[in-house]
Structure 1
Amino acid sequence: MKRREFLKSVGVGAASFSAIDLLANYRKSKPLGLQLFSVREYVSKDLEATLEKIASIGYRELEIYGYDGNFFGKTTGEFKALLKNTGLKVVSSHHASGIGMKSQGSLTNGWEKAVEDLNEIGAKNMVCPYLFPSIQNNETFAMLPDLLNKSGEITKAANIQFAYHNHDFEFKKYDEHNLVFDHIIQNTSADLVKIELDLYWIIKAGFDPLQYFKKYPGRFPLWHVKDMEAKTGDITEIGNGVIDFDRIFAARELAGLETWFVEQDVTKGEMYESITSSFNYLVKKNFK
């Protein structure tokens, strides 16, 4: 691709070559990651073309989803070849809890094989991303820490860090003393179970990420980064909303941050344009 065409593809003005230098420097300092769920509609139609498009925007790292014994219908070898061809690296993967729904590759069904396959493609993190509404109850919350600890023991043996990802329902009361979120953190091993903090959802629930960094320092090595519209509270492109990322990233050491991903769950526009907009904003901010 010609330099002018590349500049255009990432949405940077072709008249200013300093922009491409900034992009090159950014990639060296921190390869930007994307949660692949953002482009799930494209993945379902053409995985290879989607990966190529993501790479052309400038993303270099991925957090994937949907492992079920294969990777989007591809064997481990086939998926590794696609990653190599597109220059993308999987550093994290989401896996269902399997509670109430025995899905393959979940924490309760085929977990050892999932860890083996994720290790094969080079992932360094595996994450439980969500509890479906039907199991968001105290019975589940009571048993969850033990399941998370056991899952983390298995990933640790493969040199993979295990984590739990929040939404907003975890910020409801578990008992008279704790929120569900605190219950999970306090009753899991700080070594075996980290937190992948979704910045949008914790703020949507009315809580301050920095207060949790202070309360549980070093427990938040993974983040999901997305913004919030001022009027609606809806998810929007990074830089288009009201979340103070400067303030949050300034506390990265306290949090223990190591890796973070752009995630655009939904968009009011076209998804590739949305993740390109977030990419361009983050290149200028150069968050480490």
Structure 2
Amino acid sequence: MTSLPGSRLALNPIQWMASEDGWLDPSLAPEFAEQLALVKKSGFDGVMAAVPADLSVSQYRELVQDAELTLAPGYFVCRSDGRDGTEADVLANAREVALQHAELGIADVGLGMGMKKEAVRVLHPAQGYDADASRLESVTELIGKIADVMTAEGVRPALHPHIGTWVETDAEGRAVLEAIAPEKLGLLPDTGHLAWAGVDVRALISDYADRVPFVHVKDCRLSVAAQGRSEDWDYRTIVRAGLWAEPGRGELPLVEILDALGNDFTGWLMVEVDKPDLTDPYESAVASATWMKATFGGGR
């Protein structure tokens, strides 16, 4: 067992949403209360905050409490590049998510860029495809405005570099982080997406460890990522080829990577399995919880 004594374990239960085409389909997930019960039964005590559209924050909190789960930070998707005319809607949505988190007593939230199936970086993933300095500047400016809106409500966003988006590469992620003050923007590393993009994940976490409130723990097969890059497969083809795996079943040195957080890390280790290697989503969650607890402890 490695030494992250203050960390907490949570699950983002997206393995129930994994579709056969290599994407995510929320309609595939079990009914909400049932899903929470399955997360708890699988061995996790924390779950990612995500208020369903048909529930109030208080109704949502009650269901989570009934499942005997603790809420970990959620995720906000910015579906704009900062120059498409939708900035006002993005900022309004960001404020709503921040207000939900504040009401739930959560002070951090992930912040990633949107991705569509036919976007150029989804068709040519993990290559920094169609990089453009002026676009990155616009994206960074918008992220700064989102950070202002969210921190005004007492919730700090954490940048989440992600394959298929305009913040994909090491250079892009670092550029955004350097442009926005730490008190306004943290870093949410995703071990799988960063490694797929060719980032030295341990080095990135080490460089910004004091800005990391939580981590998306994702394992993957770099051999599949490398083949997909060399043959220019699209995102979904690479996923269908077996890219993702439960923690400990892939090829990432997760212990070495997460050791960069330091022994005083008190944030969340949030498991994500975008497409389970194991056939059954529940068994995927069980395997994930078992390996995480054996490797990092039961959290607190």
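Data overview
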| quantity | calculated |
| --- | --- |
| Volume of the Cα convex hull per residue in Å³ - structure with the largest value, from 1, 2 | 1 |
| Given 26 for relative contact order in percent (Cα under 8 Å, 6 or more apart), calculated: source structure among 1, 2 | 2 |
| Which of 1, 2 leads on FRET efficiency 1/(1 + (r/R0)^6) of positions 145 and 201 (r between Cβ atoms, R0 = 30 Å, to 0.05), largest value | 1 |
| With mean count of other Cβ atoms within 10 Å over residues 57-64 derived as 15.2, matching label from 1, 2 | 2 |
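Every read-out reported here was derived from the displayed coordinates using simple, explicitly stated rules and does not represent laboratory data. Computed from a predicted model, the values in this text were never measured in an experiment. Cβ atoms are built from the backbone, for glycine too; each structure is taken alone.
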